[in-house]
1. Figure out for me which of the structures I, II the number 3.5 belongs to, where distance in nm of label points 7 Å out along Cα→Cβ at positions 95 and 111 was derived from the coordinates.
2. With relative contact order in percent (Cα under 8 Å, 6 or more apart) computed per structure, which member of I, II shows the largest figure?
3. Using the calculated result 152 for volume of the Cα convex hull per residue in Å³, for residues 303-486 alone, pick out the matching structure from I, II.
4. Tell me which structure, out of I, II, gives 0.60 once FRET efficiency 1/(1 + (r/R0)^6) of positions 199 and 295 (r between Cβ atoms, R0 = 35 Å, to 0.05) is calculated.
5. Of the structures I, II, report the one carrying the highest value of Cα Rg over 2.2 N^0.38 Å.
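Read-outs: derived from the displayed coordinates by stated rules, not from any lab. In this text the structure is predicted, and so the values were computed from the model without any measurement. Cβ atoms are built from the backbone, for glycine too; each structure is taken alone.
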Structure I
Amino acid sequence: MKAHLIICSIVCLTVFFGYHAVAQKKGSKEYFVKLLEQGKYKQAFDDAYEIRKNEEYGKNPFTSYVMAKALCLNGDTKKAEAGFKFILTEYEMVTRQKKFMLDEMTRCRMPVAEKPSLNKNMFTNFIMNKQLSPRAGSMGKMGYVLDCRSEPGAFKIDTNFDNSQAEKRIFELDQAKTAADYYRNFLGPGYKIFPSGNFLIITRNANALTAAAAKSIAQRLNKGIEYFHNAFNLRKPGKIITVFLLNDNAGLQQMAKKLHGITLSKSNIGYSNLSDLTLLGISSESKVGTLYHELFHLTVRADIGDIPGWLDEGVASLYETSHWEGNSLLGNVSNWRTMVLNENRKAGKPLPQLSQLIDENWDGFFFNETNTACDVALNYAMAKHFAIYLQQQNLLKPVLQAFKDRKNVFSDIDMTTNESSETVLAGATGKSMEKLQTDFSNWLKDVYKIPVEPELGAVYTKLNYYSEMLPADSNGKILRADNLKYKTVLQTRNFPSGFFAQLKKHMDSCDRAIANKNY
């Protein structure tokens, strides 16, 4: 029975995360299932640890999970739980994936005799019906949302999608012809395919892109990889990266469904996928900013697979509007995401504090029951401007290096050390979080004329509006009572620590309650 449970757990997880190294013999799904079935828990832990420590794309939820699972089966519940908690807080996961990991952690806490298992029939039905479908490491670039109160449509997964083709799309650098032949067969007629160096450029026949233009794009992307490698000491991806250049959102949506079985948010203008090293964007020869954004995602994950959301999305967004100065790719100080910060100010709301971005981590970049499109757009904008600040202060390299070298429960073989993001960030910048927040806030005021704290009169007006418009249900009554407390503090102007971060959360809750009332 335990063997069936092990198989289900490992297969479910690789389906979840589309770990493209499963094609390798040592480190594959089958390899670890066999070790765990045979009770070779220490070997499973040690091999996963070595992969995570040394291999390209080794820091991923799969290898981390194998380590935690091996510890659990070996009876080291305390260390296993520390591993599961790290996975839950530090990796990009959707709700279904988090539930799986929580269930595994709960199962691990049970006495051995009480641990539940799955019989063969239940397991086969569970997997064959694909109740667990892949997000497959997809990371996307959110476009400018003109009306963030109009729901742009959430990220959706086709639960019947067969993701078995993903690992067949991993090609060595000398397999350009094989890769091109695969995609001609997979996509069918109507596409132009241009192998060029480390890239395979694909577009529709209707696109006027020429072979020369495709080569030019590939050269610019390769220059981007060289920059990320030289500037941040990141490994160059050792496989072919397939780039889809699409003309519009309809084309992007169509290809996302065909390749990965996903429906993107309408605001999404590009995404990358780690399971098959693909990069899709609404782009052209003259506009490659979306591609640089996604290219950073793929490149940084080769070394920092557990990179925090605010840093990954912030730096990726930095390069979506950028320019070359010699061999350096620099994010533009002037960029369209500043409009999001200004709109937030007009609404009378405070900007998120750095501590809030760090605490929310990846959750702050998903549309969900607690985040509207407005919230996500604002978090992207704040993360990008913080990345610009780090760039301007020559702190971007040390911050990325610090997270690459971060000591956590999976880098420490004894699983006793776990540096928080705040500790790592403070160490890399040489500033306490309070000092960093102050300096960043002053920089925003100086460069963009945007105060982190809103004009108090505008906030007071907004709170009065909430008092009139909140629904008359139990939640509305609670929010009205909180509203009165915040108005009292504003009148005294004696603001406790963290007040504006708490105020923002309250105002977001009021906006959601009013929106639901009017729906």
Structure II
Amino acid sequence: MIPLRVPKFTMLFSILGVLMLLSNQATGREAPQATALRVLAIEIDGKAADSVSGVPMTDTAEGTAKKSNLKKGEGIAQGTEIVIPPRTVLVLETANGNQIRLQAGSGFKTHLVIGRGETHTLLFGEAYFKVKNALDFFNVNYESFLASVRGTEFSVSVEPKKEISFTLDKGKLLVQRDVKVKILEENKVATLTASEVLEQGKKTQVRYRLGIDEYLKEFKTFRNAEEYYRRKLEEDEQSGEYDRVKQGLNDLGNILVTLGKDKEAIGYYDKSLSQNLKLYPEGVHPNISMSYIGIGNAYVGLGEYSKAIEYYEKSLSQNLKLYPEGIHPNIAMSYLSLGVAFDGHGEHGKAIEYYEKSLSQNLKLYPEGVHPYIAKSYIGIGNAYVGLGEYSKAIEYYEKSLSQNLKLYPEGAHPDIAGSYISLGIAYDGHGEHGKAIEYYEKSLSQNLKLYPEGVHPDIARNYMGLGNFYYGLGEYRKAIEYYDKSLSQFLKLYSEGLHPDIAQSYRNLSFAYKGAGEQARANEYAQKAQDVETRLKGK
């Protein structure tokens, strides 16, 4: 069968907390504040009030929603989602003395308030933040956008699916967002972090469109991309600025993982981890969690799943401490990453356990029920059931994933839709429904030929390999040879030096197909070619 491709999740997750500045005070581990916020002031129609009724509040840990009466001075527990009623402004004060002014119609959630730092999410609407005290971290996030500050006054405004803006009133603000880098060689895409600093007397506002992929740079070759980010890291290190160095290490690590240089990437992630552990000797911080995820991703790329599990578990432990209400996109992604690693390790039952935990989190985080991470959870569960040989269950979850992706990408052409089609092809093939299998294999190929009109791409090559596997399984060796030849031709164009595991696999597949067709001499020829490539790969 065509091998299932294990996704490498980048270390830049949807809402990943990031440090800006550190406090010089020595601190130990602290318990989160049960009453993280208190109501400092209430305004209705511009006039001060002592209470407000009908405030929608949700305890995300329990999943219970109710309308409450809030009084001035009343406490609000962390992990509570709150929606501000019309004509009302609510001013909250955190346990650290920082103020949050929530405008009418805004949605807000506090994840963590401890002496060392705070993490908040603006769900929609507009909020104004007045950060008085020096903390290790004060993070405000929305999807892949993050504002990190110390001693700053700023506002964030979110119009879901349309626009997000950050405005600085006083001090300094670091705004970070996920961006993509495209490498034309093999059509690779890496996800990195882009930063902008807002500062008084300089730039004080930024706006970004939501719901689109932002491509920061495009490189012709792997070498161009790698050289650029190596030079960038040198410049970052020369600056001596902690944030620049941290981001430079992580960006180069991400690029190397994207290029398949996972072993080398670990060195840069390790360096980032070492710096974070020195800066935060108490051992719990969003940046430490991010370093663990990066190392885990690299070990997945190397196929060292037990090591990946070790680091993903460390990241999960961090996130459960950072977000003690137990529901957060970072926790969901830790579960998903552990599912991938256990699946790769052959522990498919354990993988399903973590995929289902991820799915449960994502269904609570995105109650509208349609989101890329919900689709990824479904595809992960399907993969694990394929590993167990339970193809009917795999089909059930792959169809759910396909349904999600068709809603997410209504234009009908997207790599995730193509991935759902090929997954369904694999499952129906395993289930013995070969007619359905070929239908989905061909749908996946059709998608990829539209997505990559130049006609050469790793996904197209793997589509051909999948079709070859399909016909080989039916004993139609001539048809299998036809598709294996097409797959090999693609891989030889993609990897012109002729040295890649997919080339070795293509030679091996042709050897088996020619043997099945009764052409032993040709079978031996391709078997030798496969062995030669594998030997050279081991010597790299």
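1. Details: I: 3.5; II: 1.7.
So the calculation was done on I.
2. With respect to relative contact order in percent (Cα under 8 Å, 6 or more apart), the highest-scoring structure among I, II is I.
3. Values: I: 152; II: 122.
Corresponding structure: I.
4. Working: I: 1.00; II: 0.60.
Computing FRET efficiency 1/(1 + (r/R0)^6) of positions 199 and 295 (r between Cβ atoms, R0 = 35 Å, to 0.05) on every structure in I, II gives 0.60 only for II.
5. On the way: I: 1.00; II: 1.06.
Once Cα Rg over 2.2 N^0.38 Å is worked out for each structure, II has the highest.
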